[in-house]
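Coordinate-derived values only; no laboratory data. Source: prediction; values computed, not measured. Cβ atoms are built from the backbone, for glycine too; each structure is taken alone.
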Structure 1
Amino acid sequence: MAYVIAVATDDSANGNLFAFPSDTLPPSGSTVNFREGENIGNTSIISLCESSCPAQGPLALRANVSEQHVVIDVQGYFYPENRKGYVWANDPAADEYIAEGIYAFNSKNGEISISRVSSGRYIVLFEELADGVIDGNVMVSRYGPSPGICTVDNWESQGSPDLRVEVRCFDLSGNPQDALFTVLFNGGQ
């Protein structure tokens, strides 16, 4: 699996971009939807071809327009046997909520909660994911229409089985700002 940012740029027409394992057919859902002349990206978790991959490699891209420029930024990889989790924090003004469905994954089957501490400051709690040991990495990416940045302020288990990730988001002037973001954790076995 790969954690990627896919950007459609210099769009010649309205369309869709699909990223998928190179040994399968394109999925029905697109990775990025774009309009002519728009530069737009999306953060995605994408499966990769794992064996008998075609010569072009483990990741395939397809756009439904003839001349599409694409930028792919691979933020990290993880393997199915590792402890892993991701969440799309998609309600930046909510005081607290549980992420569910396609917006969240925890390989230990625990809940993922997001708490807003103050403007632009959040705590993401992955239940049972630390498993008493902390090794691995955490990545945060901001997404959505408003420009700015989100960063990992701290991550730890505090001796518990839960993984606690503190996220801080800022506008382009460096002021705290509520924002949409994703968190990806990839830990050891």
Structure 2
Amino acid sequence: MKEAVQFEHDLIHKYNITPKNDYDTVGNFLRGNVAMIFKGPWTAPTFMDTDLEWGMAEVPQFFNKKQAVTSKSHQFVIPVTLQESKKEGVKAFLEFMNENSMDWANSGQAPASKKVYESAEFQKKPQLAMANQFDRAVFTPQIDSVSLYSQMLYAQVTDVLYNRKTIDKALVRAQKDAMGMYEAENVE
């Protein structure tokens, strides 16, 4: 972890790839202050109506030898207690989403069906680069409150990037915060 945070810090403070203390990622990209940003495909609509020449690429591999890219997904959940009378409506909705997932893809997301992913229309979309990484997707672990734990870590990494803390102090603080939350959640 320390190596990854140091790498990110160095990109800003050693290699000067982005303006220091100005983390308006998309704005800096649109203004031409940075040549590349790491954002998800959902940002594609932001660039569609600009004069900017842009594209998407697969996420580069920095550390691990195993090719992997972090991934999340949108999911539809059907409660087991759903009334029988509503199940046909749910089925119709899911079929509609499956058949019309090009609209979903046009918003910058990954298509909701393999049929759309393999279509000639989608093969021309900029987010194809992201979709080509599906076989390397590593999903967020299924841990209660994982997004809160992640926010604790991101807050500390942000302090490192702004030079408000050392990496060691930030990681120790993130661990203390996470342990405190874990203990609070698991009180018997």
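Here are some notes:
- If helix-only ellipticity at 222 nm (-39500 (n - 2.57) for each DSSP H run of 4 or more, over all residues; to 500) is computed and equals -13500, the structure in 1, 2: 2
- Taking distance in nm of label points 7 Å out along Cα→Cβ at positions 19 and 51 as the criterion, the largest value within structures 1, 2 is that of 1.
- Comparison of 1, 2 - label where FRET efficiency 1/(1 + (r/R0)^6) of positions 123 and 147 (r between Cβ atoms, R0 = 35 Å, to 0.05) is highest: 1
- Origin of the value 17.6, where Kirkwood radius over Cα pairs in Å was derived from one of 1, 2: 1
- Structure with the greatest value (metric distance in nm of label points 7 Å out along Cα→Cβ at positions 3 and 35, set 1, 2): 1
- For volume of the Cα convex hull per residue in Å³, for residues 91-138 alone, the highest value in the series 1, 2 is held by structure 1.
- Which entry (1, 2) yields the derived value 25 for relative contact order in percent (Cα under 8 Å, 6 or more apart): 2
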